[in-house]
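A short reminder: the numbers here are calculations on the coordinates, not readings from a lab. In this text the structure is predicted, and so the values were computed from the model without any measurement. Cβ atoms are built from the backbone, for glycine too; each structure is taken alone.
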Structure I
Amino acid sequence: MGKILAFAGSNSSTSINFQLVKKTVEGISGHSASLVEMQDFDIPIYSEDLEKQAGFPEKLLELRDKIRAADGLIISVNEHNSNPSAFFKNILDWLSRAERKFLEDRRVFLMSTSGGKRGAQSSCERVDEMLQRFGAAVTGPFSLPSYYENFDPQKGITDATLNQRHKEYLQSFLDGL
């Protein structure tokens, strides 16, 4: 039984990516999964000066420790102008400064969604590259396009083909834990 940490790369209380993560975690059995709401991790914008003066924020070290304790991560990233949100990029910047290979020996099921037809695919591709640089073994990425047409908070992914693809990626991730 593996320990899974799951979160969205968004600090929005109404994050559709968090809804996707939450529904994904609900479908997992045989593993221990915990959800983290990222709006609880209010971390200042990274700067070398701030790091030298104040060190690493306590909330960041808390997140790093949660990552260390996990065998795998489920992450769904949002998209701002074809890139990951500044919030999530900042989290990655801080984590990589605290420990460059903070994802070493960690499997990651990477996802994204948006209301658009590409499902935040550009952001997901960029984050995939970043996570691998920090040592992650990435499953996916899986992008869910047109969230409002293809997802129901109670039922999950409603498009049969997308739902099947999501299940296959999730199973591949779980098999690797």
Structure II
Amino acid sequence: MLPSPGEVLHFSEDPSIAVFEPHVAATAQQPESYVWAVDALNSPCYWFPRQCPRVCSWVQVDGRAEDRVHAVEEAWLATVRVTRLWAYRFDASTFRPFGERPHAWVATVPVEPLGPPVEVGDLVALHEAHGIDLRVLPELEPYFAQVRAAGREFSGIRMGNARIGPAGPFATRR
């Protein structure tokens, strides 16, 4: 599930969103309100349940990700397998890259999707279909340290939920 040229995506477990309003995310490190989306390079990092901690790494070649590896904790695998995830498509011209080394795209105005959301399907199979090595580990932090030391491009998402498991304090906020 990747965006078409000229599009960015937002992944959600809620298939009923009609308009995306800018907001300050609970995990935000900045005070501005945004609508968040991702491009083709970063979309695979969001093929997970929202609260699932994960480490995504790759080698970037000519703007493409190669040798992509994603890792999750064993405690989250069952949740990854059963989560229903939806992709919303947006016109990329409404968004701008976020950060010095953009990992996301943001809009500062309300945004309507280009059409109804598309169900992403089996998240494990999606990784396999795109040649992404999905590793299941007892815990993420030792692996995350290895990735950072190796000098690969990486994203550590929801790492505050690592070693907590899907029944932890964020279970009802998925």
Structure III
Amino acid sequence: MNENNKKSLAYIGLGSNIGERENYLKDAVQQMKTYPIEVIGCSNIYETDPVGYTDQDAFLNMVVVVATTYSPEDLLNQLAIIEKSLLRQRVIHWGPRTIDLDVLLYDNVQITTDQLIVPHPRMNERLFVLIPLLDVIQSEDDRQQIQKTVDKLMELEGEKEGVRLWKKTEWLNVLELSEN
């Protein structure tokens, strides 16, 4: 837990490219809500071409914004537990996975440890992270900064780097209804 049980704002990147991709995303978001994590926003879902190791199926990617009393390290540990429960296996670096959960941002802090780097070190190189992040970013200043980065990357790449809107989400309403 962080000091004084103060809630912090964190952004979590989600990706899946094995099996029922959307179900893995939904299950991960649902499991986040069972910890002291309040999911306060879900981006749309984007289908994206693989990056790095490209001999694999397309991903579904999204970003959720959460309020949590977990420290960044505790949040990362809980996300690893969720990945394990959804059968995540680390066989090939950047390879196929049922679910991938990354801490992208945590409040306005910068963290560098052996286990965690925040902001996520490759976030500003990846449109499949930045485009869904634009859907949920809370700060207008941050939104403008991210939009500039997206515009610059799109200018360099000449396209959206294989990022396509796959489905608009209204999961918060659906998830809340399913709990009652």
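Here helix-only ellipticity at 222 nm (-39500 (n - 2.57) for each DSSP H run of 4 or more, over all residues; to 500) was derived from just one of the structures I, II, III, and that gives -4000; the source is II.
Check the numbers for distance in nm of label points 7 Å out along Cα→Cβ at positions 120 and 144 across I, II, III and tell me which is largest. Top value of distance in nm of label points 7 Å out along Cα→Cβ at positions 120 and 144 goes to structure III. Distance in nm of label points 7 Å out along Cα→Cβ at positions 56 and 152 computed as 4.4: which structure among I, II, III? Only one of I, II, III returns 4.4 for distance in nm of label points 7 Å out along Cα→Cβ at positions 56 and 152, namely I.
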